[in-house]
Structure 1
Amino acid sequence: MTSDYKIDDIIKGQVTGIEKYGIFVNVDPWYDGLIHISEVSSEYVKDINEYVKIGETIYCQVLDIDEENLHLKLSIKNINYKANNNNSPIKETRKGFLPLKENLDKWIDDKMNYYKNIK
């Protein structure tokens, strides 16, 4: 079975277990994942239980995909991983302002041409 997951995807999963070394996450009926303690925070992690609880739904970033064993290496270090924290209808992406940088000149030219053609 080949997954639809890609490295750097942000996916939703449910915490199914917590150990001193990491967090176990179920992401779908076939794939599960592990968030190693080093991928929980950039700060020192004394107790993983301060970050997540068993049964909680969280967002995770895909770091690696093991198709043979149906396993994902995951991270919550650099993302807003709390699934229920974002009540905004606007969904953030990892690209940030990149689409603006890539398209701004084209959008300005398109709008200028639009106004020139109105007369």
Structure 2
Amino acid sequence: MSLPLIEEGAKRSGVLWIRLGGTDRLAWHVWHDGAIYLVTGGGEQELPGLADAGRVRVTLRSKDNGARLVSFDAAVEVLDHASPSAAGPVAALVKERLNASDAATLPARWAAAGVSVVRLAPIPD
């Protein structure tokens, strides 16, 4: 696994695939501070089982041609919305959230709706 390749791939494409329950699920995400962050549940993208998984398989594809760029295992961590360490990732997610009509209040809405903010940290081989 090449962390620079993962970082480049995650920064260049706003989507990835996560293996959940034997199926690859498409999800939007952001790369922030050395990890992938995404949201699930509460009216956002539904990724059942992600918040309870300890580890998942992630695939990044080339934005240019759609070919598999890299696949890797990642540790799953659900962030506490109220934690100061969640502020940066949540701000990055809000910035990249397409079609958000309420960007200023999005973090509060996510917290109230039970949206999980999830960190996927690449696990070295």
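Tell me which of 1, 2 gives 23, 15, 14 when you compute semi-axes √(5λ) of the Cα gyration tensor in Å. It traces back to 2. When relative contact order in percent (Cα under 8 Å, 6 or more apart) is computed across structures 1, 2, the figure 24 traces back to 1.
Rank structures 1, 2 by FRET efficiency 1/(1 + (r/R0)^6) of positions 41 and 65 (r between Cβ atoms, R0 = 35 Å, to 0.05) and report only the one at the top, that is, the highest. Present the calculation step by step, with values, prior to reporting the outcome.
Numbers: 1: 0.95; 2: 0.65.
Structure 1 comes out on top.
Among candidates 1, 2, the computation of Kirkwood radius over Cα pairs in Å, for residues 33-96 alone that gave 13.1 used structure 1.
Read-outs: derived from the displayed coordinates by stated rules, not from any lab. This is a predicted model, so every value here is computed, not measured. Cβ atoms are built from the backbone, for glycine too; each structure is taken alone.
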